[in-house]
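A short reminder: the numbers here are calculations on the coordinates, not readings from a lab. All values derive from a computational prediction rather than experimental measurement. Cβ atoms are built from the backbone, for glycine too; each structure is taken alone.
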Structure 1
Amino acid sequence: MNLTIVVSRYEENTDWIASELTPLCSPRRIVVYNKGASPCNLDSDLIQVIPLPNVGREAHTYLHHIISTYDGAEDDVTLCIPGSCRELPYKWECLKKVIAEIGCRSVFPYMTCKDADLENFTINSHPSSHRGNARANPDIALKPSPVRPYGRWCREVLGRNPDADRVIYWGIFAVSRRDIRARSLATYETLKSFVDQRPNHEAAHYLERAWPIVFT
């Protein structure tokens, strides 16, 4: 299996990527998309650092990577993670569980839905769970999705009803090349258009819950 790891980084410490993440899963390459103002200095032939505008949080990062590599030689599996994985223990445990399940297939860490009414889910504000990120971007207001609530967004954008029993949180998952290619490039470009205008988008929270619908 050839594995690429995509890291969406803002202001998090990234030293752990080379020292702790690489030994866990032996990736072919790691791409760190740096959306922060501080430098991301990683001295490794395995790791590539690419600057991106600070928009759309990790949803924008993952979609940018998929779009930019869609027509190229994709790896068997792409592991998508936020830069805060190591500093937030619950995310680190989730990441380790996903890595343990990776074969040449997609892995989504399904959780019990925390949203009482996912069909009518909307969200107007949300602070960052990472202290450094919250200090760098204290604005918690979200740009409303032009298509809302979540149930309507799923049907109009993805052609699927929301799956209230199987959702994921925290933007941690692995997706296979086959499941990426099951959607057209145009679909990913449409999804990216929902999260490419400012740092905080309501649609980024829709995507966080919808990744299994996007890819399967």
Structure 2
Amino acid sequence: MNISIFEVSGPVMIGPSSSHTAGAARLAWVARQITKKPFHRVTFGLHGSFAKTYKGHGTDYALVAGALGMHEDDDRLKDSFSIAEEQGLRYEFYETELDSLHENSVKMTFYLEDGSRSEIIGSSIGGARIIICNIDGFNVEFTASSSALLIRQQDKKGIVSRVSGILAENNINIATMKLSRSNRGGEAFCIIETDQFIPETVEKAIAGNDEILQVQTINLEIAEG
């Protein structure tokens, strides 16, 4: 049986629970990276165990901390409410039901400065590991364990091949690729996780294709090392 040292020793974190505190902070941090644009308010719809124990386990302050850009090992986690007030970030928690999802799940809605909204649903699955399940209505499966490209595109033949070619030209190896679409010939959402750091030039090269509606890069520390 293969067991990683991470699973034996547990994550480096602030707070009482790897699932309810460290995982929650990481979920909101990753959601912030996905949203990318400035926001003034965020709401957290708590499902299952998150909804029942979030105050006692510090899930609430961990989620706010992640939304502020703090990692799970940040000493300021416990002060996230006051820091949010200082920075003018409004937040709200409510209970909700998220069908067929892990009991430690949350719907995060970011209210952007341009008047739009971004909605991200994710789960904390233990040991500070997470999975993003839905991004703005697209069902996805993003573990945020390596650097990744998040691409919204037209559902047309040849686009995935073109993107793969750009990565190959830049010596970037694809670890996983998952694509979902709204309907045939409509919009599609592609997540490509890589073994290497993704430079800005690669993002610009992909964005230069007419069929690409939006592309953003998430470079995580684990991929850079």
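Each of the structures 1, 2 was assessed by Rg/Rh (Cα atoms, Kirkwood Rh), for residues 78-181 alone; the largest value belongs to 2.
One of 1, 2 was used to compute log10 I(q)/I(0) by the Debye sum over Cα atoms at q = 0.19, 0.28 Å⁻¹, for residues 94-141 alone, and the answer was -0.90, -0.93. Which one was it? Label of the source structure: 1. Set 1, 2, criterion percent of Cα pairs over 22 Å apart, for residues 22-117 alone: the highest-scoring structure is 1. For which of the structures 1, 2 does the calculation of distance in nm of label points 7 Å out along Cα→Cβ at positions 102 and 174 return 2.5? Comparing all candidates, it corresponds to 2. When Rg and Dmax of the Cα atoms in Å is computed for each of 1, 2, which one produces 17.7, 50? Structure of origin is 2.
Quick one: relative contact order in percent (Cα under 8 Å, 6 or more apart) came out at 26 when computed from one of 1, 2, so which one is it? This value belongs to structure 1.
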